[in-house]
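Take a look at the structures listed below.
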Structure I
Amino acid sequence: MRTARTATVTRDTGETSIQVALDLDGSGQATVETGVGMLDHMLHQLARHGAFDLTVQAAGDLHVDAHHTSEDVAIALGRALNDALGDRAGIARFADRTVPLDEALIHVALDLSGRPYARIDLDFPAPMIGELPSSMAKHILETIAYEARCALHVRQLAGDNEHHIIEATFKALARCLRDATRIVEESGAPSTKGTLT
C-alpha cells in the first residue's frame, strides 16, 4: 500500500511565520491566508487546477512590502512539494501544458528530476499585480522550483494583461504538477539512474 503523499512545513523567521500543509492526492481544496490578495488567488488556482489540497497560513511584515511573505510562502510550498513526493518512485515525472486566459498564452514545462533549475520568461506590462510586485512573480516561481527540486520552464507566448499572464502561468503550472506527480504503472524511479533524490 502506498504511503500518503502529504507534507507539513513551518517556516519562522524574524520577518514571517508560515505554515503550509499539502496533500498531493487531494481534491483541489484550498484554505489560504497570506495577507497578499493576489498571492492567495494564485495559490487557490494552484490547488484547484492541480487537484491537491493546500493550506497556507502566513503572517509577515507586510508593512514593509509583500516580498518577504511571498518569498517565504514559496520556500515553504516548494519544500512541502519536495517532502510530499518522497522518493518520487512511480511518478510520471515530466509534464508540459499551454494554457490560455483571454489574450494571454503561457507554456509551462516541468521535470520533477530532483535537480533544481528555473527559466522564467514573463513580461508584465505593469509594475504591480494587485498588491504583488510583478517582479515577485518570477521570484516566487524560481523559489518553488529550487525548493521542490524540479526543473521549471515558463514561456509567455502572448499577453497584455498582467493579471491574465500570472493567472495563466499558475494554472499551467498546476496542470503540470497534476500530470507529473501522478502515479503511473512502473516500479522504482523514472530514471536510468534509479533515483530522483
Structure II
Amino acid sequence: MSPTQEQLVALGAVFEASVLVDKLARTGQIGEPAVTCMLGSLLVRDPPSTLDVYGGDDLNLRDGYRALVSSLERDPASLQRDPLRYALALLALERQLAKRDDLLQVMGSRLDQIQQQVEHFGVAHENVIASCGSLYQDTISTFRQRIQVQGDMRHLQQASNASKIRALLLAGIRSARLWRQLGGHRWQLVFSRGKLLKELYPLLRG
C-alpha cells in the first residue's frame, strides 16, 4: 500500500463513520459489522499497519470510500451531502481536539475503561456503545462547533440511536486523527483530487 493509500484508508473511515451516522439518523438501522469495525478502531493502539486499525482489511469501509469518491469527483448526482458535511466537521473538530491535552488525557483513560468493558461484553454491546457515546459528549461536544445531525426525529430521539451516533462520531474523530498522523491535510482534498482518486479507485475495487 502506498503512503497515500494508507491516508485514504483512514480518510475513508472518517467518511464511513459519517455514512453510518447519516443512515442511522434517516432509517434507524445499520449493520453490526460496520459498527463493530468503527468502534473497534477506537481501541487499537500502536497498530502494525493502518488496515490493522480496522480489523486487518477494509471490507467495512467500502461505503466510506464511495462517499469519498463522490465528494472528490464533485458529481452532483452522486454527492452524499450530509455525510460530506459530517466528515468535514469531524476533520475540523479533530484539529481543535489536537490542541487540548486535557481532553486527550480524559479520552486515553476513559478508553482504557471501555477496553475492559469490551473484554467483558464485546465491542458492539449497548453498554460499550453508551460509554463511547458519553465520552464523545464529555469531550468533543464541549466545543463551540457542533455537528448537527439531520434525520428522522423518531430515530434521533431514541436513546440507543443517539448513543450510537455519538459513538460513531467519536470513531470518526479517531480516524481523522490517524489521517493527520499519516500526513493527511485538508488542502489535499482541494488541490490533489486527481491524485487521490487515482489511488482510491483500486481500493474501492479491492
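From I, II, which structure was Cα Rg over 2.2 N^0.38 Å, for residues 40-127 alone = 1.34 calculated on? So the calculation was done on II. 1.4 is what came out when distance in nm of label points 7 Å out along Cα→Cβ at positions 112 and 176 was calculated for one structure; which of I, II is it? It was calculated from structure I. Can you spot which of I, II the value -11500 was calculated from, given it is helix-only ellipticity at 222 nm (-39500 (n - 2.57) for each DSSP H run of 4 or more, over all residues; to 500)? Of the structures listed, the value fits I.
If mean count of other Cβ atoms within 10 Å over residues 48-55 comes out at 16.4 when worked out from the coordinates, which of I, II was used? Clearly, the read-out refers to II.
Structures I, II were shown, and relative contact order in percent (Cα under 8 Å, 6 or more apart) at 25 was computed from I. Tell me which of I, II gives 3.8 when you compute distance in nm of label points 7 Å out along Cα→Cβ at positions 144 and 160. So the calculation was done on II.
All of the numbers you see were taken from the coordinates with simple rules; none came from a lab. Just so we're clear, the structure is a prediction, and the values are computed from it rather than from any experiment. Cβ atoms are built from the backbone, for glycine too; each structure is taken alone.
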